[in-house]
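Chemist: Each structure below is given as structure tokens.
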Structure P
């Protein structure tokens, strides 16, 4: 009997140890996935499969790690809005839906999920579109100063036709973009070295699209006046952004929203413009 008890105790200890090791491995894989994804955001798109592999492996070991799921959802969202991979939209929706189940306080997941639903609606499924709008609004009601949620709402609505904005209560992204631009003003971040520049530029673009050339130019000039980063790679990224902003400010017809480097997630993070893949 004593031998069986000892064997049972040892087995239990080993099982607990194995679980702890697996959890640690999951955290390590999740951290690696996030680290590689930052390189992707910086411009090294060739590393995207590596980032996804780490995050998916981490999810297999620990399917309830909200931080890893959130990064995985952002990766899938990145594939859609930056690389145009529409097949990843359903994958992103599934991940963010799971996060909402696990942590209802994660309003960023609700905001992203709402944005995805509006895209999935295709302008035809009104019920799904309105559900998406409601989720984005709810995320902002719960976290009214959440920068992520303000950006998601503003940029998602920026792609809506006038009739869709009317259904949202004639929502205008200008107010939210002004709040975000003010929040980023003067901020220095190695993670997103161009956030201040980009938000001022997007504010200028919105003013320009509304026909307010004076405010548009003032915003563009403010964007160009933001001090350059110290890192050589980030400086190279800033040159690309500066050229696009200056061209638009000086009469260029191409909207920044239709300029590749401003269309996706690279703009705030760009530090390896030479590694962007040709498209």
Structure Q
């Protein structure tokens, strides 16, 4: 079977419309929408049933979860297959890590099935919203440690935040199906992030430079997925930072503080982009 599969060759049918992070970040419309929504609702922009756009926002987020689970399945499966069993050096991974990646792929396959059914329950068709392929791109590194940092710690960490938000939305909307399913998947995501945290530290135990490089890569991915402050601790951020679950998943207080700081900075940067866009439009 082929190894090191590029993102351009992902198998998708004609229902899916793909985009990448560069295209998404260059589009100021989402920033304008975020600011408009915050202005109309006061100080808070959190995803709650009383938001005027709650239905569309929840369905879009659910679709994003679904395609993210597909890519997480593909990424974990590729990591299990791409690297030979070894001590974790020179393009190898411990055999036990292979087993963990295979277990994660099994979890992600179940998450895809659950998310497809939830999307249908919420009235969303597959492909109704765009698929951002950056999750799988983070799983394409030739260094398995970078995959652990970028996917298991950064992107699965984001999944903890998103699932927590969707679980709370299900509670507030009195939707027991959404609440139960998100709670079930959240437990898996905490396990996946903890697994990535443990393996990253174990494989790089005697290689501080490699660990530092991996953590730098994680910060880059975290910054990309701050979505201009859409995920953070500010009430202006639709998705909250789930500190307690991140702690259970192996994040230190300093690491969570760093992510919160990046999210805050991204929100301020996005506000400036919106301000400049509006000034340009008025000219």
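Chemist: Looking just at relative contact order in percent (Cα under 8 Å, 6 or more apart), which of the labels P, Q belongs to the structure with the highest value?
Modeler: For this comparison of relative contact order in percent (Cα under 8 Å, 6 or more apart), the top structure is Q.
Chemist: Compare Rg/Rh (Cα atoms, Kirkwood Rh) across structures P, Q and report the one with the greatest value.
Modeler: Largest one: structure P.
Chemist: Which of the displayed structures (P, Q) returns the greatest value of distance in nm of label points 7 Å out along Cα→Cβ at positions 111 and 135 on calculation?
Modeler: Biggest value here belongs to P.
Each reported figure results from applying straightforward, stated rules to the coordinates on display, with no laboratory input. Small disclaimer: the values here were computed from a predicted structure and weren't measured. Cβ atoms are built from the backbone, for glycine too; each structure is taken alone.
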